[in-house]
1. Out of I, II, III, choose the structure whose coordinates give Cα Rg over 2.2 N^0.38 Å equal to 1.60 when calculated.
2. When relative contact order in percent (Cα under 8 Å, 6 or more apart) is compared over structures I, II, III, which one is greatest?
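Read-outs: derived from the displayed coordinates by stated rules, not from any lab. Remember, it's a predicted structure, so these values are computed and weren't measured experimentally.
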Structure I
Amino acid sequence: MKHLNIRVHGLVQGIFFRATAKEQADRLGISGFADNKPDGSVYLEAEGEKEQLDTFVKWCYKGPSLAKVEKVEISESPLKNFSSFEVYKQSL
C-alpha cells in the first residue's frame, strides 16, 4: 500500500474532475479524497496498491473529457488509512 499526494493544474475545476476522480478511484479500489483549491487546482490524496495507483495517476494526467491538464505534481507520504474515496465540497 502507498499514499500519494497529487495536485492537478490546468482547466480542472467546474468540469466534474473530482466526481470523475471518485468514479475512477472506486473502480480501482483506491481510497482518499479530491478537493478544489483556491489556485484553481484539484488536490487529491490516494491510497492503494501500486498498480492501481499507477492507473489512477495516468488518469489524472488526462482527467475527464472537458479537462485540460497542464501539470501534475505527485509526492508520497505515510498512509492515513482512508476507508473510502470522498469528494470534498468546494473549500474556496
Structure II
Amino acid sequence: MNDADIAMLLRDGMLVMLKLGGPPLLATLVVGLLVALIQAITQINEATLAFVPKVLALGATLALLGPFMVATLSSYTHVLLDRLVAVGGS
C-alpha cells in the first residue's frame, strides 16, 4: 500500500465522517437557532425549551437517515477491510 492509497482511505474516511455527522448536527443547529430566535422574541429563557426541541430534532434526523448512515458506514468498512486483506495478501 503506497502513500496515495493511504491518502485516498483517509480522504474517504473524512467524507464518511461528514456524511454521518453533518445531517444530525445541521438539524440540531437549525432547531437551536429557531428556538433561540423564539426565546429572544418572547423573552422566555427556559432551559428545557431549548433542550427538548433539539433532542427531538436529533432523534427524528437519526430515525429518518439511519438506513443511509448504516449503508454509508457499511460500504466504507467493506472497502477498508478489502484494502486491508489486499495488503495482507501481498
Structure III
Amino acid sequence: MNARDIIQAPIITEKSMKLKNDFNKYTFKVAKTANKVEIKKAVEEIFKVKVLSVATINVLPKRKRVGQHVGYTAAYKKAICKLADGQKIDAFEI
C-alpha cells in the first residue's frame, strides 16, 4: 500500500489542536486496513519526521436525521501520532 493511500486526511478539530499544542500529537484519517507500523512509516515518509508512537481508533458511524429521513455517517479509522520533541508538521499550522 502506498503511503499516500494510507494517510487520507488530517483531522483538524479543537480537540486535535489541543493534542498538537500540549503533547505534540497529530491526528489523521487513515485507511481502515492500515496497521500501526504502516501508519508510522507513512507519516515518516510523507512529512519527514520521527514518530515515537501511534494510537488507532475505529470511529463508528453515527445516526443522523434530516426531517423524517434517517441515515448514518461513514465509519473511518483515526490515528494519533506522537512526534519526537522539537519536530512538527507544517500542514497543521493555520
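1. II
2. I
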